[in-house]
1. Supply the structure label, taken from 1, 2, corresponding to Rg and Dmax of the Cα atoms in Å with the calculated value 17.8, 59.
2. Where does the value -19000 come from, among 1, 2, when helix-only ellipticity at 222 nm (-39500 (n - 2.57) for each DSSP H run of 4 or more, over all residues; to 500) is the thing being computed?
3. A value of 1.9 was derived for distance in nm of label points 7 Å out along Cα→Cβ at positions 10 and 66; which structure in 1, 2 was it taken from?
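Here, each number is a calculation from the coordinates, and none is a lab measurement. Everything quoted here is computed from the prediction, not taken from an experiment. Cβ atoms are built from the backbone, for glycine too; each structure is taken alone.
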Structure 1
Amino acid sequence: MSTAREIEKAIRSLPTSERNKLMKTIPDLFPELSGDAEWARIIRDERPRPNLTQVINETEAEFRVNSEKFPQFSDRDLPSSA
């Protein structure tokens, strides 16, 4: 089995078209790189983040008082992942 360094060297030597193809398959090879896995890791992280907590609390309070200030959007407004 090749080492990570040998694999990296091989990837770097590929033509651009082959590297582009590989980029599309990397998420299948490394599911931990998917956005969902990364968000799950962030959500499970229990370290305190007082500045973030403060921003969230202030935003929630503002929304309760002045919800029309916040734009409405639907799934159609979000980019598709396809």
Structure 2
Amino acid sequence: MPLWMIRVIRYGLMFVGTSMVISAIVNIVAAIKLIDPYAESSLGVTRTEVISWYVVPGFFGLAMIVFAFWWQRKGRKSE
């Protein structure tokens, strides 16, 4: 694979991973601030459930960022 293509893919992974992590953090904070015990009964979901929906994309975004940095180091060793 050409070096320029590896760089484009790496930066794409970093960008998408970072936006997923930031989105997950913002949504978790919003769930903590906006869903109180009285709203849980009217919404039909608990605050913990809503937070758990965003933990998985946050970890997936972190995995994308780590993979992008790992791929860079691996590519430099083989050159």
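1. Checking each candidate, the match is 2.
2. 1
3. 2
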